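Structures incoming, each one as structure tokens.
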Structure I
Amino acid sequence: MRVGLLLFILVGLFACVPPSGDDDLSVNIDLENELHQSILKAKDERDVQAILTHLISEDLTERHLAVEACGSVIDKSLISPLMDILNNDPSNDVRALAAYAIGQQNDSSVQGDLVSAYRNQDSTNYNTPVRGAILEALGKCADQSILDFIGAVSSFTNDTDQLLLGQARAIYRYGLRGIYSDAGTTTMINNVLDVSRPAATRLMAAQYLSRNPNLNLDDSINQLINTLNSEQDVDVKMALAGVLTRSGNVNALPSLLPMLTDATDYRVKSNIIRQLGMFDYNLYRDTVLTLLDDGTNDHVFNLAVDLLKEKAPRQEEAYYLDLSRKTASEIKKPKLLSIVLNSLPARFVNTRNARSNEIKAGLDAATQEYVQAEYIKTLALDPVNLPTIIEKGLNASSAVVRTTAINSIPTLLNNDRTTSVFIRPSAMARFRSTIASALTTVLQTGDSGSIAAIASVARDESCGFKEEAGFNLALRSAMRGLNLPQDYEAHKECLTSLGYLEDTTYQIDPPRFNHPVDYTRLTSLNDSSRAYIITTKGQIEMSLYRHAAPGSVSNFIGLAEDNFYDGKTIHRVVPNFVIQGGCPRGDGYGSLDYTIRSELGPSYYDDEGYVGMASAGADTEGTQWFITHSPTPHLDGRYTIFGKVTAGMEVVHTIQPGDIIQDVRILRY
């Protein structure tokens, strides 16, 4: 079987198949056209029969729209007609779309047909997006044997850029599934080291090395260090920085540490700091301490705090305490105090109590809910603070503070201080029961965001809530009060956690179609139309992908023009990943009384500034969106892209949780 597949691939590179691509054909999508709207509606309603009808149309645009719809609609009955299109359609673009859609189906049974389709493509121009798309599709669904062959192909050159990119995407997709080969890893290393390779291929290779921590890179460390030092592509540089830091190889530190204090892009610094814990603390201590200055980039500061909170020794407690008292930033104070409290051993009871009292005083004085939430997270580092966490966290009127308190429960139950205090199992059981009782009281309020957060915590095995008699019944009772589709995320979390608590599995159906696209909002848009997000940090301009994601764009425009986003916060920021906003609660658990569909065409998060829809799974999108700080290809094919920042990325990079969205304006040119 393996030899046969290899022959298929090798023959595919050289077989004499007559030219079939008709590149003169053009696709003309018209959102006012009733036929085109009907195909988009079939996609939106997941109407497989209607899509099948359009797949066999003689009209190119009709087929194009129908094939693209199949990237979002998962149904095995679509595979056979898609395979026919992949092999026979006169349009290269449509064939490439078909390959992408087949990969989205995630069906391992198609690997042989995909290999045959690769062989059957036009051999007079074998460097086509179609073959590249087939390779990527194999990466999404094929088994180890195919990776062994794809990873070992060394005949692709810079002149065959589509094949190089397809190979890199395939190996990357395999990695996301936890499937690797030595040959594939070697190919990706060589792609990164060869600066003459196309930028898109090098990016995928660097991302592969960055996202797969178990790869053996020992033989290439010195070459990767040299490449990092001379690298001009910041996207590749930030990925390499993370790879080399995570390696724990001390030879990399002379290159990595200076980047933390010079003018290097903060995103590179972020990737270094995240992994510095791999090294001995004394090797990086002095450098990281310089990052706690108030003038440091906020993302870098926050990551430095996270690192030091885990690694700083008791002897340095006074230093961080002094910093916390000197800082002019209200939100940095509780973060610095978290280093203080976590550095103190459990036996330092009086000192820990004194520091906890200082943190409680800060909580009482704080007026901004995101600052209050930071104090709650810090208090969770010591079990003595449970009464305060219940009173001012779990019972808070602010959804942000309340769900932060809930999400801090695993820290409260599992930090060193807690395990030292409650040595006897019976004592720990009583402590856990007190927490479970407090959470049950919150469940009874019927607040959907709190219910979702509690459900997520309930299945954290380290918390031990499976041992709490009746906790599953309280969770089930709370679930009955949820309203669908608005509370879908909480409903999903409850069913997942009930399955854990009750040692079973409950089927979780996606939301039913409930929110048609308003095409009248789209017809006045053109390629020059822009959305402007005005925040307290400045203005962000974005283009809108009305053809690729009409449902998401229509939804965003409707909410913007209804002034829904005015006054909402950016509630989530992950350094060198995303900023996220649009939650009516401000804690990430909010939504309105509808859901929209995922629109997962062949769009790629291969740059900074893509605007995507946040979701709790397929077809659960609503009001929340995010903007990426950098390439995030692990989101490809899973999260709708409906726009891209065209100006104001400097604003995106400065935004922190709690910053306000003052207005969202739509300009139709």
Structure II
Amino acid sequence: MSEVMLRLLALKSIRLQTWKMKRCFLKKACFLALAAALLISPKAIADAIPTIVVKPHRSAFEAENIPASINVIDRSEMEEKGMTEVQDALEDIPGAILTRSDTPGGVSSLFLRGTESSHTLVLLDGMPINDPSGTTGAYNFAEDLLGEIGRIEVIRGPGALEYGSAAIGGVVNLVSRTPSPDVFSKTMEAYGGSQGTFGGQGLASGTIGDYSYLLSIEGRHADGVNTLPERFPNNPKDSKGSDTETVFAKVGYSPNPATRLGAQVRWRNADFELNDQAVSTPAYFGSSAALNWQLHADREWGERKSLASLSLAQTRTNRFYRNDPDAADFAAGSSWLRAKYAGTRTIARAQNKSRFPSVESVTNISLTTGLSFAHETADINYRSDSLYGPFAQMTDNAASETGLFAKIEGRALGRIDLTSGIRGDFPESYASRATTYAGGVLQLPEIQARVKSSFGTSFRTPSLFECYGIDSYGLVGNVSLRPETAQSWDAGVEKEIPLFGNARFASVETSYFETSTRRLIQYEFGTPPQYRNIGRAEISGVENRIKVFPAKWMEADLGWTWTNAINASGDVYSGTPPGGELLRRPKNTASGSMTFRPTSSWRITPKFRFIGPRYDQLYNDSGVFTGRGRIGGYVLADLSADFRLSENLNIYMKTRNIFDRRIESPNGYLLEPLTVLVGLRYE
């Protein structure tokens, strides 16, 4: 073991020195690139530089003019459908599959349009918050509450043009609430219910002259449930609890109508108990903390109100896991564990959107250019001892990347909205990379319809662990890894249907998409074992959604998605044989909800989710892993309702899994049983 540790330390020292030399050169290059980018609009930047920092809340976009497939979940919909966590809001998105493993402290993975969970980029007010210390950088949706979130924007399809790495399947942007225009406004909420769950939130916001502010404090405790199936032997039915706290604050300042400045900070902490795969482990604990802060400055300039923006943001994550020896651990072959994961990502971004006069039949012309610089670090230290002997895993490295992009938009012939752009990324760990995007929306107001189509390329940068991770079993980080790449295109139609005198009786959306991914990174046994670019997948699908508004007191929202995600690598990839369906990506999924308002005070919303048959990793009735196999589909039903007691006070109820179905998804972990929460909201 001592020789292994010496080898680990030697490799770490060599890589640290190499990184320092690269960083010195990269800093100079970034300084020159930033200076060049700022010349795009000298007047705008000159006006903005004295007031560096954020606009605290980005304005909503006009989704109907954008070629991409977009879903926006606003605050009213979250409350209407009884959503309390971010993952609740993502379950009904067409093309989205959310897999929840174990307790709230476990892992909730999002698969957008059949791509990997690491192919979804998550933003907080436009800035990435994926964990750099994760093995693949995939975001864990298990720990985020919704208290400070005003809306969620989901872009289905490539988003690399503006955001860079990891936006292959799509982008999820968590947009914070907007401060109240009043001097002081408050929201207070408290709830409790099944599994010893209780929580609440206090939020205050307002606008005083040129200043705005918002402060949100939220917490939740749950005694938890036993997530292991009863079919497993020696199941002690041990409940796994969790505690989550979130504090969010932001301030804004507008010295004049053209200038917006702001700053915000978000701290989230979660403590939880865990199971070890198919075995209950009474002494297995974990914690996860994340700190995000942002500064923005926005300045409108010129007669056409062009916009220059400067942003600076950082995400810091810390995760800790501890498993002490107990009888269950010895039986499972895992008796002791200590693991620490720490990651940081710092991003500086300059962006300018210039608007131009019309040229013949082309109007609404704009050119958006941007420069970003990102620096990531990951410090991983994992130690365990089991029946198979001691095991160590670690990395402590950093990487930087510079990105430049340009996007041009315009409307041709009064009805065709066009978008095209190109992006270049210049990382220190691999060769430079160019990505492109082009799309259009044909507006057909005569029949109240829109036709969309787009094509884009995207990529995922290898994680720091994949490049530099080492362990005592022989893993050596592969610094020669290249980014995973993808080409995607989609086409769709959106139409409003007037009927029975109602101009918007129904709204229908359907789209077809194809995504081809290459050079997917996979762990491969060898001498030495390494991560290598050996995977490939072909994905296609159809997304359908219809909203119906038959009466003022009733509306319905139904969606169905067909996805075909196939391993096309010619070798086993992620446990999937050549030509096989990728794990945890069902061909068919559906969801639906109806909202009834029988009186001005009542609102009742039943909903359902259908997840079709799919392939998964299987555990037999003895709790032993047996490989890959097909598991059946299921349907879950929820119900939420609220009643307005007064102008400012609501009482509400949220019920999940109302038929108390015992469903394993993924295999070996039970979904939550019948759960009822009742709460009061004052606003």
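What follows draws every value from the coordinates through simple rules; no lab data is involved. Not measured: the values here are computed from a predicted model. Cβ atoms are built from the backbone, for glycine too; each structure is taken alone.
Of the structures labelled I, II, one was used to calculate helix-only ellipticity at 222 nm (-39500 (n - 2.57) for each DSSP H run of 4 or more, over all residues; to 500), giving -3000. Name it.
II
Thinking of I, II, which structure, once distance in nm of label points 7 Å out along Cα→Cβ at positions 175 and 519 is computed, gives back 4.2?
So the calculation was done on I.
When Cα Rg over 2.2 N^0.38 Å, for residues 215-566 alone is calculated for each of the structures I, II, which structure yields the highest value?
Values: I: 1.17; II: 1.27.
Going through I, II one by one, Cα Rg over 2.2 N^0.38 Å, for residues 215-566 alone peaks for structure II.
A value of 0.95 was computed for FRET efficiency 1/(1 + (r/R0)^6) of positions 207 and 247 (r between Cβ atoms, R0 = 25 Å, to 0.05); which of I, II is the source structure?
Going through each structure in turn, the value belongs to I.
Of the structures labelled I, II, one was used to calculate FRET efficiency 1/(1 + (r/R0)^6) of positions 239 and 599 (r between Cβ atoms, R0 = 30 Å, to 0.05), giving 0.65. Name it.
The read-out was computed on structure I.
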